[in-house]
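In structure tokens below, several structures.
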Structure 1
């Protein structure tokens, strides 16, 4: 699922699901043929209960994705995706994840 920067999403405590960003328009605004070269995900929040795994670059190196697991009930986490493009530009997007009851 591709999201917009600063979106707020809900995630059930027991769910394990992929989330990500579509960087196509950002990349096209930089240069023709620009792609995502690296993608790093970080989680900021009230605890360490929300974890990420399997960070990937997909769809012709235009989208990024990560799998979310866990989280504390009612907690809100900031999920940050930092990319470096094929030409060395850096882009940062974040979204907010609220953990809800199963």
Structure 2
């Protein structure tokens, strides 16, 4: 996203409300996953749990109003751009057939 676009969005109250709402849903969902797993988890673990669990993906898609798994994962990775560099996630993807999971 360019600087001009970012500057325009930063001044847009609708965008600000949408961004804050998304952050709230994202953090609430991460908290839910931690409670369901009965342990404190980091974002790579939550992301892998999301990949593994179809029901959680559907809940998160409804929360953030997206239709596809691609959009869901894209939004999750946009929240923390360092996740795609995680060796833990890369190893999981390499060792598993994601086509069967999704």
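Values in this text are rule-based calculations from the coordinates and carry no lab data. Small disclaimer: the values here were computed from a predicted structure and weren't measured. Cβ atoms are built from the backbone, for glycine too; each structure is taken alone.
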Label whose coordinates, when helix-only ellipticity at 222 nm (-39500 (n - 2.57) for each DSSP H run of 4 or more, over all residues; to 500) is calculated, return -23000 (choices 1, 2) = 2
Given 3.4 for distance in nm of label points 7 Å out along Cα→Cβ at positions 44 and 60, calculated: source structure among 1, 2 | 1
Given that relative contact order in percent (Cα under 8 Å, 6 or more apart), derived from a single structure, equals 36, which label among 1, 2 identifies that structure?
-> 1
Could you tell me which structure in 1, 2 was used to calculate volume of the Cα convex hull per residue in Å³ as 80?
-> 1
Ranked by mean count of other Cβ atoms within 10 Å over residues 28-35, which of 1, 2 sits at the highest value?
-> 2
From 1, 2, which structure was distance in nm of label points 7 Å out along Cα→Cβ at positions 52 and 68 = 2.7 calculated on?
-> 2
Read-out mean count of other Cβ atoms within 10 Å over residues 12-19, computed value 14.1, structure in 1, 2 | 1
